[in-house]
Structure 1
Amino acid sequence: MNKIEAIKLVNQDLHATLLNERNTIFSTVVPYAGDEGWWLNIPLSGFRQEQHFLLCSERAKVIRHIRIKANTILSPATRFRSKDQTADVFISAKNAKRLVDSLPGGSKFSFDKYVFGEYSF
């Protein structure tokens with residue numbers, strides 16, 4: 001599964017064209033420091049617009065859709081580890097029902113309340 005395929009799948013399921021290349025960040029499960037999970041590199045300016053994160057698990061054949069409305073997360077530079085005006089987020093796949101940024105230097109921000117949907121493929 002790649003970003004274009006994931007966007008198409010989600011838009012078809014929603015019967016809308018809500019997601020596009022510009023408002024969507026796609027991530028697949030990758031290993032990191034003895035763990036596995038999803039990396040998100042989000043431009044800090046992106047939090048001013050609606051953002052969609054698609055977390056793809058090839059093993060489980062599931063895409064989790066996180067939707068964050070514009071200006072919902074204020075001061076993202078203080079909530080996430082950031083570098084070069086980009087928030088670095090790592091969400092562990094160990095407990096996919098608990099979507100929390102687990103990087104040192106962040107505030108352990110939980111994306112749980114922003115889950116918009118889950119799609120099988």
Structure 2
Amino acid sequence: MLMPVRLRRVYDDPSSEDGTRVLVDGLWPRGLSKADAHVDEWLKEVAPSHELRTWYGHDPARFEEFRRRYLSELEGDARRSAFERLRELLQQGPLTLLTATRDVEHSHAAILAGLLRESR
């Protein structure tokens with residue numbers, strides 16, 4: 001059975017369907033305590049570099065180039081290892097990738113979810 005991969009904002013209330021909840025942002029979300037986040041694991045190593053995140057600026061017009069550059073960054077050792085950890089968690093059950101980004105569909109979390117779905 002293929003386990004689902006979900007995308008959610010870390011600020012949203014947890015759902016019983018979430019399974020393992022993993023924050024994939026490099027920075028802890030503003031105004032959210034660790035107790036209120038209901039995060040099982042924080043894999044900040046899988047997040048895009050500060051330089052790439054700053055260049056992108058969450059501009060949907062830059063998303064395809066951001067995707068290309070982020071995929072290139074994921075080939076580095078630390079990010080590849082963190083991505084492998086996501087794959088391990090997915091093999092154990094449902095996985096929810098959490099991000100503070102408002103536009104979840106144009107985020108690195110969406111790219112990660114797509115890669116995890118393709119790699120099963």
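Where a number appears in this text, it was derived from the coordinates with a stated rule and is not lab data. Please read these numbers as outputs of a predicted model, since none were measured by experiment. Cβ atoms are built from the backbone, for glycine too; each structure is taken alone.
Here mean projected area of the Cα convex hull in nm², for residues 24-71 alone has been calculated and equals 4.0, so which of 1, 2 was it run on? Label of the originating structure: 2.
Comparing distance in nm of label points 7 Å out along Cα→Cβ at positions 8 and 96 across structures 1, 2, the highest value is found for 1.
Kindly point out which one of 1, 2 the value 45 was derived from, the read-out being relative contact order in percent (Cα under 8 Å, 6 or more apart). The read-out was computed on structure 2. Source structure of the calculated read-out (helix-only ellipticity at 222 nm (-39500 (n - 2.57) for each DSSP H run of 4 or more, over all residues; to 500), -3500) within 1, 2: 1.
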